[in-house]
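Next up: the structures, one after another.
Since every read-out is calculated from the coordinates, none of them should be taken as a lab result. This structure is a prediction, so every number in the text was calculated from the model and none was measured. Cβ atoms are built from the backbone, for glycine too; each structure is taken alone.
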Structure P
Amino acid sequence: MSTDLSPSNEQYIEDAVARGVFHSRTQALDAAVELLKRREETIRQVNQGIEELERGEGRPLNLEDIKADIRKRLAKESEPK
């Protein structure tokens, strides 16, 4: 399958591969698509949260729970795949 990228994006990928950030163009593009998926999911979750708040379904924030959740997510993301 062919991918058409703007010249500046193509150059960025080539540079990232040359710097060793990615092993290949395919790996760079896979990472980009994964980030787009995460972005889409984040937007969906934010919109869902806004709708819940508008319906009065909000609850107070617990900062310690939020910090613990962030630590878990960061640990999971740093695990070897």
Structure Q
Amino acid sequence: MKEIAISSAQEEIRTLLECARDEDVLLRTQDGSEFLLTAVGDFEQEVARTRDNKELMALLDERRKEKASIPWEDVKRELGLD
């Protein structure tokens, strides 16, 4: 994720940001490209940082592929829950 600081002199951008405080803003360029401008809270930033963590994502991908599991009956027996 790239972060860009916006100065107070950029009035058009500040206006767009103010609009995005209340609701998402869809920006469409002359060539038809579309971009979504949305306010981001702490949780959303953490999610974005997590997704950008390539090591963690690789680990999670590997864990998701694992097929090994312990049957429920074995777990209950080991915990004395029979």
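Each of P, Q could give Rg/Rh (Cα atoms, Kirkwood Rh), but the derived value 1.30 comes from Q. Each of P, Q could give distance in nm of label points 7 Å out along Cα→Cβ at positions 15 and 63, but the derived value 4.7 comes from Q.
Using FRET efficiency 1/(1 + (r/R0)^6) of positions 39 and 71 (r between Cβ atoms, R0 = 41 Å, to 0.05) as the calculated read-out, with 0.30 as its value, let me know the right label among P, Q. Computed on structure Q. Suppose helix-only ellipticity at 222 nm (-39500 (n - 2.57) for each DSSP H run of 4 or more, over all residues; to 500) works out to -15500; of P, Q, which structure was it derived from? Matching structure: Q.
Here mean count of other Cβ atoms within 10 Å over residues 31-38 has been calculated and equals 8.8, so which of P, Q was it run on? Source structure for this number: Q.
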